[in-house]
Structure I
Amino acid sequence: MTLDEKLAQLVGLWQGVDRDGGAVAPLQDAMDTVEQGFAEFAAQGLGQITRHYGTRPLDPSEGLSALAAKQQWLRKNTRLGIPAIVHEECLTGLAAWKAATYPVPPAWGATFDPALVERMAARIGRVMAGLGIHQGLAPVLDVIRDMRWGRVEECISEDPYHVALTGAAYVRGLQSAGIVATLKHFVGYSNSRAGRNLAPVHAGEREVRDVLEFPFEVAVRDAGARSVMNSYAEIDGVPVAASAGRLTATLREEWGFDGTVVADYFAVAFLQTLHRVAENAGEAAAQAITAGIDVELPTGVTYLQPLQERIADGRLSMEVVDRALERVLRQKAELGLLDADWAPPSGPAPDLDTEEDRLLAASIAERSLVLLRNDGLLPLGDGAPAPRTIAVIGPNAESVPALFGCYSFINHVMPQHPDIEPGLRVETVESAIRREFDRAKILTAQGTGVDDGATEGIPAAVAAAYDSDVAVVVVGDRSGLFGRGTSGEGCDVDDLELPGAQRALVEAVIATGTPTIVVLLTGRAYAINWMLGGAAAVVQAFFPGEEGAAAVAGVLSGRVNPSGRMPMSLPRGAGGQPYSYLHPPLGAASSVTSIDTAPPVRYGFGLSYTEFAYEDFAVGAREVDAADVIRCAVTVRNAGDRGGAEVVQLYASDPVASVTRPLAQLVAFERVFLEPGQSVRVRFAVPTRLLAFTDRDGRRIVEPGEIRVSVRRDAGDVISEETLRLTGAVHHVDGTEARISTVTVSAPSSANAARPLEESV
């Protein structure tokens, strides 16, 4: 291969971006994007085609035909005839016009159901494969650290074990369909200063390795992820895009990763323009490819002419280019793109939003809704007369975009095309409530906008509440990009009050004395402690997707028994951020500070319309070798009068260690559905590897000593606790040990009970 042909395989091509509608990538307008036609740019070949479907509204069948033509052109008109890898965003479903759109990752986390996430990802992958796509830019494995960060809505949880299990499930699902999963954003991105996007990260190496890297390690070693995307972050002054320590030493040499590392969009150029560790584009390219970034995305800004000049004058060895090229060609071979008989898909595009998709989206949405408060009002009509008049109030009650995250096509691309239909059949919360309570009179009032601060509509909302038996106030976020929303990429905040005048609206409705239900459609958790004391009920819905409105209405009526659990702690206020329940003793409230760190609602919390009892918690042995497995079990019984799902949570704590440790950390969980009176025995096998930490000498170890294990309703609500001792010598962790717990559940005690629809989808 000539040098031109080699470099062509290391870049993408992004065409069709609407510059007038607002950027869809960071600092897109400041970058020198490609203006050449496809044939001119790809004359020597092409590594990747960037977001063919996800850049503008494109009819799927027309898009499939156009993509096939591009691939056939590469086959016939370049000397080597190598097709391109096609990548798309797919965080909440394929980000393409008319494609099914699922709940956002915090909603996945709220389900505590990795198997369901795996099914979703497999379905997304099958749709992508049918459209000739090879690589998906998901999942996001950043651990939530600061609720002010706009991209919280793209993250699964604040707990790294929770992120690891759920993210690995997504990887397995997507790759089961032959699609390359891309882990984002390796590493540290979510730990940015003050919750600002693309801000410096100041984290100790122990925090990076023990918390932020763990989900990526599991996804690479256990789930076999085939691609990784670098973080935009700079950690302690070193940009990840130029860090051989992160991208080569850790990722490849320690973890054994042998897939491709792709640049986050324009990240290589940012080494010059943002981080200023490179004098020019060629130096930026040399630093990135030497560190381990194989492919420049979204297009060839630095890896073509600037990199070629570095090689020509001898400042960069050809061996570095060949290393990246080998990885790219190996991946293309794995995808079948180098096979002599390869041909792109043709014919009519598959249906991108089938009934199967909608049933799956509904199941995830229903299981993700978290009931934060209920004074007995919910479910409506349960043991009391059904409401005759319901006021449905708030800026998100009749909003379709309020159900979706910023990486949905509806919020990512469609705002730039206001004259084109969204392409999805989506019900609003107001219309879903109207359908669910078809005998009730529905009064509506917006009250205020999401973030405009307008209050002139509040009196009409108050009047509607006065005239109703129940008020449902639907508030929260509008997701968007780079300041065009209140949540999403580049939509960071410096306080955690509900945006705009929404708090004033909620307080005014509560003050009417009409029983008030608040529904939160958000991408992050807000500081709503004031609301928990006044509203009759509060339902947290993290952007629940195309079937989310029906799920919300189902929780209000009781058709759906809420079973979601908080994947993040509810903040007390912006002043307590960053926050994680995984803090050591020094992070707890104390007499030497006036700031209370305790969250109003803890990680793992969620109410149900039934009650669950825990019995007979026991550990298998009081002494366990430090390199072995901790075994314990508990019986869970539905002590209420209706079927429901419980999330059984197992935590561990290390009271005394050579470095400070969290007060408690999640080490296993299991979602179980039980009919009234049913019980199951849940057995956990927890590898001691989950208690490992980086010691004072930088080694990953498991220390002998006392360990406490507890079953809890949330991170702080201890039901039962047992103590055991790890014995033997200090265990030095390597890559061979299990990184996840094994959970087995006995058959329900009443085995003949019918399995409900909610759990059978």
Structure II
Amino acid sequence: MKKKLVIVESPSKAKTIEKYLGTDYKVVSSKGHICDLATSGKGGLGIDIEHDFKPTYRISKEKKEVVKELKNLASNADSVILASDPDREGEAIAWHLARELGLSTEDNNRVTFHEITKPVVTQAIQDPHKIDMDLVRSQEARRILDRIIGFKLSKLLQNKIQSKSAGRVQSVALRLIVEREEEIRKFVPEEYWSVEAKVKKGNQTFEASLTKVDGKKAEIHNEQEAQEILDRARSHPFTVVSVTSRKKNKPPKLPFTTSTLQQESSTKLGYGAKKTMSIAQKLYEGVDLGGTTTGLISYMRTDSTRLSPLFVSDTETYIADTFGKEYSGTAHQKNSTNAQDAHEAIRPTDIHQTPEAVKPYLTNEQYRLYSMIYARTLASLMADAKFDVTSAKFAADGCEFSASGQTMVFDGYTKVYSKYEKQTTTLLPKLKPEEVLPNTTIDASQHFTEPPARYTEARLIKELEEKSIGRPSTYASIIDTLQKRAYVTLEKTSETSKTKVFRPTEQGELTNSKLQEFFKKIINVQYTADMEKNLDIIAEGSEDYIQFLRDFYDDFEPLVEKAYEKMPKKELEKVGRACPECGGDLVYRNGRFGKFISCINYPTCKYTENADDTLAELEKTEKICPECGSRMQIKKGRFGPFWACTAYPECKHIEPLKEKAKPKPTGEICPECGSELVERVSRYGKTFIGCSNYPKCRYIKKTPKAAKKEQDAAEQTAVDTAAENTVEAPVENAA
């Protein structure tokens, strides 16, 4: 009996879905895209611009066997169902599959899964629909735009200034980073002073800040002005002017979109955008929970904060049963103006799948990300946190000071989200108007204004989203490309800080400078944001995408022609020596890992050497590859320099630059296998103690600090468990 063939993108997703659908279905993977624009035709664009931008697609070399197998399976199947991801890119993949497999776009052969759970998958299979050709046209227009801009600008920059590439969104992101660096360079610090009163009443001490002087906002520019205010304030009684109390509600944050997940993951977990999306993909596709494979989160590429009514209803019941009815809140939704709202927010597929319940089946990274998604979603449907806020004003000879304190009276959503959002409690003593506070010390402090902060990954992603540049699903690849092209570096703000910020490289600044000189009309925030709006309109079927492309090209092509004519060509800096292999001049070039020396005749001659004097001197020592006999040279990688065979890729032999230090015996015995413990050095240069029987035994001795942290965590878990099993007094009584 013939089976129904279901084609998805991911192999791991295929295994999960096949288990749900049973023996009547065969589920296979296309392993992502099977086609892309060809690199043939005029300019290698794969697009016939003169004939309505007609694209030419080719099957990727590595996908030819995949397509051959899919055709064979389709010809022997009862029917074919296309189940690629539920977004524009997924719709385009479904269309390419239909075209290659000879399927009609008029048939109901397309299904989408917004979460990989058995009920959702089986329901979707029963309700197929046509391929959405408006979405396909929108994605095709995006791909054509990216190809034209990317190919033409990249070729221009390679020819003129030796930059590797440019792109429709990539280059705007680079512009933001460079502009921020220029702001920092131009910034001139300005001196200012603040005045603080330290007040003691009874056993309590609090601080009040100077806010006004003679009824006007306090602005103190130098030490003389600060001293004049100190003399006034210190010579008069510090008196309470007014005390006010109010209630304040703090609502929970909305559930995650792709962008906010990437931002929060960066700041709270330390995961980059690329890593975050990779972990989320696995959680979406499915995890084996002790014999049952299920997706733990809904689709992770979304710009919507909407939650399905069914999920909201289930979660409201869960909140009431678990925490009490007073913790139940209301579902909120607030989408950006350019949100597609095609999917729900990122959420758990089942609110009863708590992080602790699935922890045994997850990696540490999966557990940490899932815990944050779970807590954020649950918190978004809980009640506001409630505070009592007290504000007080004080005066001393026309100098007005202010202080405030707050106390949480109801924890609300913070009951589940306090780990990711710290709340502070500050108390003021009981105060009465006209009360004089004699135990007051008033001092002034000097400060200087600071330049705007450089972009972290989180800040850059937030900026891109707020300015409607690109799509959240593309942010990870944009950031990755900027680093790979050596246009920016991601560096720690200090040796002790974990925060990393983007800095443009010399080549990045040159690239931005030339793009702004010749393509300012195209490579700017507003033009890029307007493009995204037009692509959305095409997806809705409300705009002719051919006319949209024609309007763009009429603006773009004259700029390219002018740049070829007017942009000066940057000459490569010569080293002053001849290439030992072909006799050509040796020149300096910029690579991903910094400056290096190569032959001017590249790619005909591929000779390279290090620009670093120390490494260059070391490289003069002739080293021969033990596997093929070719000369070896020093290369730089993400973990530093290493020896590599010059016959690469035919020979892939590599060696560390320095001989690895032999493990040093410690005299201790491994508690797991009885072998000797030794001192080792990790690839990051950190010393640790591990088993000499590695890799058979992977025991690593914890440092006293790590052991203490683990013990504290265990004790806290015990306290939390005990608290959960204790009936709490009503909040009002506790307060």
Structure III
Amino acid sequence: MATEAMEQIPSATDEKSFDAKEEKSYYIQGDIESSTQEAETDEIVLQNEREIVTHVISVDDDPSLNPWTLRAFFIGLGLSAFGGSLAQIYYFKPQTVFVSVMFLAIISYAIGFAMETFIPRRGLLRYLNPGPFNKKENAFVIIMSSAAANSALATEVLAVQRLYYNITPNAVSSIFLLFSSQLLGYGIGGLMRGILLYPSKMLYPGVLPLLSMFDALYRDGSEARRKLKVFYVVFTAIFLWEMFPEWIFPLLTGLSIFCLAAPNNAAVSRVFGGSNGNEGLGLLSVCFDWQYISGGVNPMTIPLKAQLSTFIGYILCMVVFVAVFYNNIWESQNFPFLAQLLFYQNGTVYDQTLILNSNYEVDPTLVAEQGLPFYAGTWVIALLSTNLGLAATFTHLLLWNKDDLRAAWTWMNMDTLRSWRANFDWKFWKHSGKREVPANIEDLDPHYREMLKYPDAPNSWYLVTFVLSFIVGLVVIYMTNSTLPWWGFVIAVLLAAVSILFFGALYAITGIGLSIRKEETLVQMIAGYLHNGRPMANMFFVLYSYNSVAQAMLLLRDLKIAQYAKLPPRAAFTAQIIGTLLGAVLNYVLMNSIIDSQREILLSVQGTNIWSGQQPQSYNSQAIAWGGLAHELFSAGQRYQWVPLSYLIGLVAPLPFWIIHRYSPRLRMDYYYTPIICSYIAWLCVGINSSILSYFTVAFLSQWWLRTRYPRWFVKYNYLVGAALDGGTQVMVFILSFAVQGAAGTAHLFPEWWGANQGGNYDRCLSL
């Protein structure tokens, strides 16, 4: 784990310690770099991370801009409430969809511009309109609201308790559960920012559209005005268009010629259907709904190398899923083709309450009466590929990125430890944030170099965040009768600390965070063997381990936004904490509201095109299987023994690629990310799959055709258009969620017609 010594590696100083000559050289260098590159690289194809971050987004900074305004707090708190509510709505959707950062940026810019324009600058009102709404205010608002706009995993634990255990936890303990689990990862991730944040190689591709949009909104000149016009045109067009696939014409979610030709064929539905949750693989379906094309990650932002690896995994996924089902492996044909629930052998849904005693522990006598549960065959493959990808992440990064990770352990020497002890001051709030300017300043990331003039949010702040969260979490697991002992909690946190380094590096480099999600299954497996017979303990173990990794990635992504936007570190830290706490409370309120109004749909296998319980279903079934029946289902000689054994296979999976590249570099084996390939073998295990062909079409058009054939257009407009598409879509989705899709109560579906098959699957495939 990085500590105070890590701050001294890329050190900086307080703004006041710069003399005029030094300060001027900083600004001139940034301005020259950003202004001359545009002229010099109009026709150059961008090849590496440093070229991307200096050519696609500007490096220059204006230190006179103030983010600490009442207006920024006012907009930030309002959007945090909005984003936290929207994120919880998305949690109960049939496809995993996230609140777009661009969406929050657009709304905050519109509100800020309106306040700047219409609020008088006199009297008390001048605090709400101190002048033009600036870039750093906008970044402050985005970080606060994006921290809130994530469905906290703790609400998943609480939702499972309500849906499957008939437990409604105490509101106070629930809120503290949310707070501690959301902030624990911030403490660990913040301490590692020297490795996972500052270097250019840690690109975080997913945030580039946002910063490209910032340049269009806040830079003067004719070029900026042209970019802004393109942005508004695309935003308006997709905003109006989304009303059709989302409500009026839902057949556009998945247009399949095969489904229209054979609407009563079960095999066609499994392979070619995909417009509804858990319907099928969506092979050759065409999706016109940007919400699902860009639901998990915007295809216009992910580097081509990562896209190629996901495509290979996608092809393997379809082959493996079909082979498992039609060869009846693990008795797959007894169960739905795609499902996340546990089943009896005859295919009916397994009643977990019949095997639990009054302490919510698995009773072996009751298990013998009910029999061991089964998974759908495709879900077993999902577990297998999860372990493959997870293990491959460690080996892949140690082979290909060992130099990038080595800095994580440089602090482990006696001289550094003595220095910490000598300089330790428990009065962390008095830390000046002053850092020394390093001798090799020219080698630093140019964006980070511009940040050196601002006081840092020191490691002690993140350490205090970690310690407080740890203590509260330790208390909460006993207050809530989680059945997780203190030593299990400690192991969960240690596991998170190691995982953050590896999964954080892969996410920062490729922009694909699914390997982080895959870590959940490993954690469940470890918890299952540590706390056998305790499904509730399994859920809490996962909460404090896996969720800490996810939260660390969220923090580092938002701090990268701050670095690119030149938002002072202390402002970024403040915004992150406030947004997280407010969002957690709203997640809790919305979770209870949706369960109250949509309970039966959330408990059903397929759900609807609007609501689905697929996420709490999978979380619960994993907790029962791993937490209660790990030895009976997954140990050597048992039905699903290859699930844990696949972890060993994943450890060696990257080796052939590395060996071939070492002796035959012309074959370019370095072009493949084995963790991504392995993880994507189960990409289609859940949700709406009709969007995949459209996703790859957009991805290759953007990251290959445009980038190599039209590099000037790519640099100026690719990420800007991606931002507009995400923003316009999510504004309309939010409106429709409350207006017609039942987020606040009763749904009002569009009247039945050929393009809106309200009685079955929208693509008119057979409903299984």
Exercise. Among the shown structures I, II, III, from which was the value 1.02 of Rg/Rh (Cα atoms, Kirkwood Rh), for residues 94-501 alone calculated?
Worked result: I
Problem set entry | helix-only ellipticity at 222 nm (-39500 (n - 2.57) for each DSSP H run of 4 or more, over all residues; to 500) derived as -11500 - corresponding label from I, II, III | II
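We did not get these values from a lab; they are worked out from the coordinates using the rules stated. In this text, all values refer to a predicted model and were calculated from it rather than measured experimentally.
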